[in-house]
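K.L.:
Once you scroll down, you'll see the structures, which are given as structure tokens.
Nothing in this text is a laboratory measurement; each read-out follows from the coordinates by a stated rule. Computed from a predicted structure; not experimentally measured. Cβ atoms are built from the backbone, for glycine too; each structure is taken alone.
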Structure I
Amino acid sequence: MFVEICCNSVLSASNAKRGGAYRIELCQALGEGGTTPSAAAIEYCVKELNLHTRVLIRPRGGNFVYDDAEMRVILRDIELAHRLGANAVVIGFLTPDGDIDIMKTRQAVEAANGMDITFHRAFDECCNPEEALEQIIDCGCNKLLTSGCAPTALEGKEMLKKLLKQANRRIDIIGAAGITADNVHQLVWDTGLYEVHGSLKHTVDGLTCTDTDQVREFMKITDDFPNYPPFN
């Protein structure tokens, strides 16, 4: 079982590490669904915290249809993340019609220069999930972050099961959205997921960040998963 904690700052990343996490998705501006973090934040998580750092590459909130100027920024951010030692980048591109933008996805994979690539929850807004999955695999992405095209992973568990079967280990499916220590056991049992992604955050005095105690509890539960029976 692989666990990824979504962190919106170096404070969140530090809290995640104290809770026992070793892999994060680093971003900022969670209120907008997440945007690209600063270069200094990436470097700190990689070099000071020594975390497996996967960097969200998203120049703004809103939709996932980007013009040429935005795409130039995206490609530059990918190259910068690579130079700073990030382990992976997290990307997602759609056409105005709601299909995977194959050309932009391939450009991003090429710019990553060998880094792992996660295609993020832009996937959950696509028109044809089964076709989109094949396109993402064909473009060279290593992982797909998805809620099963539903508001939460629990609501999308039947689609998650279908995607896992279709993927057949050609790409890793990461379950995301609304996953907590209270429901991760049931979600994994019902779907066969072997990678999960959670924010595990709280808000105190207006500051929203990763909660160390929630991460610690989550990691304790998921540490037992390798002992579970295999899934069909």
Structure II
Amino acid sequence: MDLKTKDVAELLNISEKTVEKWIAEGKIPAYQIDQEYRFSPSEIEDWIMEQKLGVQFEPDRQEAGNMQYGLYRAINRGGVLDQLQGVNKQQIISQTMDYMAKNFELDAAVLTDLFLDRERMMSTALGHGIAVPHTRDFLIDTHFDVITVVYPKQPIEFGALDGEPVHTLFFLFASEDRHHLQLLAKLAHINVGERAREFFKSRPSKQELLDFIKRWEGSLSP
């Protein structure tokens, strides 16, 4: 189901006026039905990824909801994998899917194919050494979201627009389309900040990462 202006504002944690401003300026994909704007979820996902090297989302402190600490909760459930031996994109994705299959009763081969198909469409690298591998064709069959953070032993080529190899990957598994877009937007947002990028590069432990993410998400709340 396509999104309304209010939906996009809530997903991106911004005001409806900001969304309307972006529409008027041609900065966000939208179309009109009966003089009301609508947004395709797949186009919004692609738009978020295309903004990865510079967009600065503007938190609207009037619109905090039940996803306020969604990124924190998802990483807490997914955990952190360090020193993965894979030397390329396919190997890292395959190894991570083996881990996910074991912990969440999923089919590793099917998930690997879905994630690789998404990479063929568009690299999920955000730039500055960060990537958010995900697929729009799969929702995890749970009532919660999961993000598994992966640190390869050596940075790997991921097709990033800035040409930098990837040292930190946030594998995203959402339970709902709305959560998928919101978590993706948060990861794109946090990657704008140099402090966060340097922190991720230090390969923080799960607890260090959770503490950082919790403080960051708390800064977006009223």
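K.L.:
Where does the value 24.0 come from, among I, II, when mean count of other Cβ atoms within 10 Å over residues 126-133 is the thing being computed?
P.N.:
II
K.L.:
Of structures I, II, which gives 3.7 when distance in nm of label points 7 Å out along Cα→Cβ at positions 30 and 86 is computed from the coordinates?
P.N.:
Matching structure: II.
K.L.:
To continue, here is another question. When mean count of other Cβ atoms within 10 Å over residues 102-109 is compared over structures I, II, which one is greatest?
P.N.:
That would be structure I.
K.L.:
Ranked by mean count of other Cβ atoms within 10 Å over residues 158-165, which of I, II sits at the highest value?
P.N.:
Structure I comes out on top.
K.L.:
Can you rank I, II by FRET efficiency 1/(1 + (r/R0)^6) of positions 14 and 134 (r between Cβ atoms, R0 = 41 Å, to 0.05) and just name the one with the largest value?
P.N.:
Largest calculated value belongs to II.
K.L.:
Given that relative contact order in percent (Cα under 8 Å, 6 or more apart), derived from a single structure, equals 25, which label among I, II identifies that structure?
P.N.:
Corresponding structure: II.
K.L.:
Sticking with this structure for a sec: Given that helix-only ellipticity at 222 nm (-39500 (n - 2.57) for each DSSP H run of 4 or more, over all residues; to 500), derived from a single structure, equals -14000, which label among I, II identifies that structure?
P.N.:
This figure was derived from II.
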